[in-house]
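These are the structures in question, set out in turn.
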Structure 1
């Protein structure tokens with residue numbers, strides 16, 4: 001009888017816990033309130049952008065230079081959440097993908113989306129091995145491909161570049177450039193795309209590049225963020241992801257001057273920490289450095 005009673009108590013406790021988790025999930029989803037979250041994570045000298053749609057779908061563009069990405073994800077994802085729908089590689093260099101190995105080890109990942117450049121590096125081989133071991137689908141992206149994050153609300157991630165086989169490209173020249181759209185709001189994620197790619201995208205469709213926020217290319221290097229591109233995109237905000245006191249001198253003064261000349265407000269992870277942007281498709285709120293949400297851009 002004692003064993004039966006103990007078993008019943010354990011089953012009851014497990015049931016209570018399961019119900020509590022379901023309630024927490026419902027409250028957490030409701031708390032999103034129709035907002036898209038785009039978080040430019042403070043991962044030092046590297047890139048990592050966490051995206052969560054109102055329906056709970058999650059995408060991580062780049063994983064930073066090391067396992068520190070897990071700490072940043074832990075600040076944004078609920079404790080019971082152990083899956084990410086897609087990892088997107090903008091550039092297969094270590095400062096963009098090294099952290100993905102730890103992410104795949106910790107989370108169940110639905111797909112790994114890549115530009116198709118194939119560096120002969122140990123960190124890239126490690127990522128390939130991790131994806132194979134965990135059965136992660138691998139997809140080579142091309143211009144025109146679209147990842148639907150929230151069909152009901154029309155939240156999509158469009159692939160803008162490369163538009164051809166990039167296997168022979170330099171990793172920067174073959175960077176995967178994406179555009180995240182939700183209602184009247186959009187975000188351009190430039191990876192490490194150099195000025196030549198920026199100019200090419202402008203020549204393809206200048207108007208399509210107009211967005212309220214741009215993640216500046218190559219951590220604010222002067223090899224990116226040309227006058228032609230910044231003028232075409234006409235962003236209100238530019239996020240620069242770089243490490244404090246990095247040896248490359250990022251962001252370069254020339255880039256900062258370009259953004260200033262075009263009236264673009266610069267948000268730097270080396271100064272502000274993670275920069276978190278939320279949008280309901282009509283209005284955008286920016287939060288950084290632990291401060292409260294405040295209106296940043298209002299769209300007409």
Structure 2
């Protein structure tokens with residue numbers, strides 16, 4: 001019988017079959033050792049997860065105890081939260097629907113103007129803060145700046161900008177410049193500079209170093225290294241982060257009015273204090289619809305910038 005026929009007649013498990021020698025066999029002890037190591041790794045991971053959960057729960061309990069948070073008070077008065085939204089809902093009847101709607105939205109022209117002021121405050125604050133964060137982010141990037149002192153100081157400045165809440169900055173600027181939109185713009189600009197500066201710096205530190213090294217090796221200055229080596233790689237991400245921040249700042253600008261920093265928030269807090277419930281619901285509805293529209297538009301634009309136009313929610 002020829003060789004091919006002989007191979008066909010031999011069973012695969014036969015010691016003479018070549019397929020038997022082609023597949024390596026692990027000793028039983030080696031397989032048992034690998035299984036034990038895998039089981040030990042899984043057990044160690046589970047212990048870390050449980051330990052982390054226990055620490056998180058313990059910290060939450062300690063924070064609640066130190067903050068004098070009363071769980072009983074929360075459970076007892078939780079019903080007030082949905083009850084408030086029920087109380088501010090407008091009352092409509094079928095017979096007088098149009099007149100009820102007109103009464104509910106009686107201040108629409110004024111609220112629309114104040115809402116426009118809020119959008120302008122958010123826009124100017126975002127633009128100013130983004131430009132400031134853009135100027136500082138390269139100085140906070142360790143892969144572009146050799147001076148550790150410069151990087152350290154710039155990062156601390158950005159931390160200060162984003163650590164202080166916007167409303168605290170707004171209170172300070174209201175005392176300095178008086179009531180109006182200027183304190184709101186400055187407060188949002190400073191906080192935005194800190195937040196975007198950090199995000200921009202993290203993007204810069206993750207760029208491909210080859211273009212940067214190429215520009216530097218050809219004798220380019222530091223500004224030229226940033227302009228031609230780093231900026232083309234990060235510009236679309238910068239714009240995407242700025243658009244996302246604008247969406248956040250629209251909500252922040254509405255709160256600025258609570259301390260007299262302009263915008264629709266001033267009328268909202270006044271309606272809350274005077275128990276004008278229907279005015280509260282109307283203003284909240286305008287804010288929610290505006291934020292939803294801006295969220296949709298900025299999301300589409302960000303996806304287009306990042307090449308993700310097809311990945312809609």
Structure 3
């Protein structure tokens with residue numbers, strides 16, 4: 001099945017797709033459906049027999065999981081050519097292929113949906129860089145998950161753009177959290193596709209383009225660590241929860257590694273695409289990210 005979340009009268013509405021039609025689900029969020037396990041999937045399958053509530057062309061899609069309950073988990077250097085293209089940016093240091101995956105996190109406030117504006121503030125960064133990725137969403141939680149058991153723990157697949165402020169990344173010692181956690185820098189979507197919709201023997205294709213120019217083009221069989229190996233490794237002594245999102249790495253072609261570097265600017269349209277998972281399209285828009293923005297404190301009655 002294919003799931004989406006769309007904006008219905010200002011509130012997120014989960015739905016299951018039937019072709020181009022959307023059938024609303026009787027749960028507040030897709031993560032609530034995920035927590036129901038097989039019962040949730042049966043609920044969604046039964047919903048397909050009901051009349052449609054909307055059609056894709058008439059709605060504004062949100063991220064399938066608009067606000068994750070935990071930080072977005074992510075993987076670094078998981079495509080061979082991307083790993084090697086970065087060597088020149090590490091003072092030409094000879095680095096052997098990793099024995100274990102590299103993981104990091106993006107803040108939950110980075111997540112935006114398809115066609116949402118991708119914020120750009122020159123006072124904050126002038127080196128905004130996109131990275132197309134396949135993302136997986138955990139269905140059944142677990143710890144120390146064996147590689148051969150990973151498929152039963154996956155709820156679905158979607159697309160992600162791991163947008164990074166490279167200058168912020170370097171300013172903070174090269175670590176990934178700060179430079180990859182600017183608000184609004186993790187477009188996610190457009191659909192969440194369950195594994196039964198995909199042929200496990202066929203690698204997923206993945207492209208990332210800027211203004212129609214393809215910057216990245218790869219398939220998942222070029223990964224250093226498979227998706228199953230990533231999930232298994234990440235779960236070692238660390239419990240994964242239903243609804244956790246894991247970005248699985250980006251191919252070669254990132255803007256920072258090009259000569260000269262190619263960074264994003266206001267007006268650029270960025271598209272992450274896969275024949276099995278659709279298109280994740282966003283436009284870079286000027287937006288202040290450097291003004292003091294206090295948030296209201298909940299009262300005791302609201303908590």
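Every read-out reported here was derived from the displayed coordinates using simple, explicitly stated rules and does not represent laboratory data. Model, not experiment: these values are computed from the prediction. Cβ atoms are built from the backbone, for glycine too; each structure is taken alone.
Some notes on this structure:
- Comparison of 1, 2, 3 by distance in nm of label points 7 Å out along Cα→Cβ at positions 43 and 171 - largest value held by: 2
- Structure responsible for 15, with relative contact order in percent (Cα under 8 Å, 6 or more apart) calculated and labels 1, 2, 3 on offer: 1
- Test item: Rg/Rh (Cα atoms, Kirkwood Rh) calculated as 1.02, pick one of 1, 2, 3: 1
- With distance in nm of label points 7 Å out along Cα→Cβ at positions 99 and 267 derived as 1.6, matching label from 1, 2, 3: 1
- Parent structure of the calculated result -3000, given that helix-only ellipticity at 222 nm (-39500 (n - 2.57) for each DSSP H run of 4 or more, over all residues; to 500) is the read-out and 1, 2, 3 the choices: 3
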